[in-house]
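Asker: Input: structures, listed below.
Just so it is clear, none of the values below were taken in a lab; they were calculated from the coordinates. Keep in mind that this is a model prediction, so the values were computed, not measured. Cβ atoms are built from the backbone, for glycine too; each structure is taken alone.
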Structure I
């Protein structure tokens, strides 16, 4: 079977040149491997994701000349599928409901730090969840759920890792964007603590939805930015418990601004639409990023 790649943007704003690099790298690798390239729209965040951003993403990718195989998968159309996967994890006793707000979590961490207790942070720099609801009384939990109180579902990371050997969570990864051979590696999921698997406002987190989609779409090669490299350990743990075969991973370096900051929508990085409106052509972008295309 030919390899399957995917590009999976989130429609919370316009694509910038960093997105273009990732999409073009996926296109190049899929073409060289004689594989397929899928487009997936990760729109589980019903608050920030908007239809006009989905349309803009499709316009940008079409302008760049990237052609995808098959229909575009919209995560918002598959919430039931993610809920079923979360249900399997709950049946294994790996998830527990958490009713704590962000401010309550921050206050708990701050109190521990004020008492002189050092507190670890996850790879994204956020304080590890302090376990406020990890061992909550079942009757209290049941009453709050019955009352319809919003809650997230967190993974009990210690329980999820219990009895699992490190090699059970190993996966194949290319050491860089240009590598031709993979190496077998592991990344410790415990560095994330009891991470949110099902959000309060959506039936899946980015982590769960992505893992489910890679399996259902038959993705063999995940090519994405290095900011998600550490998250692969958590993804591999979810794959293990859901009995999904892991894809191969390749994490490319991130493009940065002139001041060295990561390009991002939240920082207002210049969009592809703005570059297009200022007179840049798709070939300009491809050439700048090292993906010259004679067809354009």
Structure II
């Protein structure tokens, strides 16, 4: 798979292509259906497949701090899209110049002249272009002139709930982890490289692997039952938020996870944390003794949830 960053790095594709466009935040079951369709049409017609993403996501550009929280980072999207053996990911930098491009220009300048599209597969509610004036109806109208085929993917529902990034985000922010997982088609996860922490967990007898958060994820601060995947799967307890002691408050949000019944050096390793259940909300402690007692309780609750013996 080839990743092209920016329109300026995009060279004209000589053959026809199969394309989809979107944010793909979460790469949820609906996105997975769309990606499967792209992949299948590419194989059936022996054409290259292309996914177009935007970074930052448009609402992040327009709303900045008020934008919806992320379900997946760019790197996590790439990981999941790769599973479908897509040939090219075109990541367009969403800036003030691109934001002014109208939908017709986007179709002719990029989709037609550069990517030479034959098929475009999109969801029925997808909007694009300045003032979001581009939609599936415009694509179908222009497809007659430029001889490409528009394939509409209808929304998926689970228990009468639409599978969408918006609903997944809503469930996560309601601490309804299992409902979010059912729409994602997998546990909510956080991927990152382990960095050095301040060693407080180690002094309390609960050493942690720490990850720096680069984006504001769609998950409330607090303590979670989690699994960690690095070569194999480990059970553990995860704290998301700020350092859990009023003696050491800091501004940067972090993720730290304590693994049960194992000793492994994960420093500088990229790990995947799978979130399974909210144990409690974040709160601060006036002493290390109270913090240690609370962690011990959290560990017992989490082990019971995973049905793990203390021995």
Structure III
């Protein structure tokens, strides 16, 4: 049963450029412009009309955008919940300017070991994460640590939780790795690893969407009976100011927005693509977290009930639950 008929999230790519070279991502290889304030504000008005409540200013590395503070302020002025994930290389530069503008601020950290994290990210950024935690806390900000879980680092969750998150009262977000395109992300998570991750989800100060675990155990999205609602739950906007369908990772077709996002989204051509969400051959077995999470939220099924407790838990911690109603 469909609970929410309209999109709830916008993944707004402010640029595809990145100052890291993560081995499990290829976005940093893409040339890219930066979005403009003018296009952004026009699109915000249309996103509001479409019913979107959350805007994820993403990339690439979103802090590479020279007006990221102004973008965030506009989003807050229009009443959106804002999220932003950073590798922290540029956070010290922006910390004062974006203070209070990000409801869900995520710092990426894949290992408590400096060399291992730096190797994962392809750049020397571990020390920047540690510095950014101290700086954010001094500004009374509440960042989260987002830990991408691989088969080889699952045993390091304990150390990140005990040595980094707990002493600084930070939420630890467990983000099971997913495959897309031809990007080599390592071995699929084993049943044992999924079991370990699942146990962590019940701990204080840890956020894990348990529906991610269930979906992987079920073999991911199935085109004959799709759980994915990527195109109807999420609006994806590219740095070229295009609507991307059915999602960024598949990106089979882009539509020039030209100040008319609302009508373009509701056009027959776009809605025909929306109707194919989760049903394309490439969608078989998909477990991409950033599209599955909103998919779980808009339709009542077993994944909705699996996701609900952790979603309530996290939004109570962050104080964003009222804005989602």
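Asker: So if we calculate distance in nm of label points 7 Å out along Cα→Cβ at positions 91 and 283 for every structure here (I, II, III), which label has the highest result?
Answerer: Numbers: I: 5.6; II: 4.1; III: 3.5.
Top value of distance in nm of label points 7 Å out along Cα→Cβ at positions 91 and 283, among I, II, III, belongs to structure I.
Asker: With relative contact order in percent (Cα under 8 Å, 6 or more apart) coming out at 24, pick the structure among I, II, III it was computed from.
Answerer: Working: I: 24; II: 16; III: 21.
Answer for the origin of the read-out: I.
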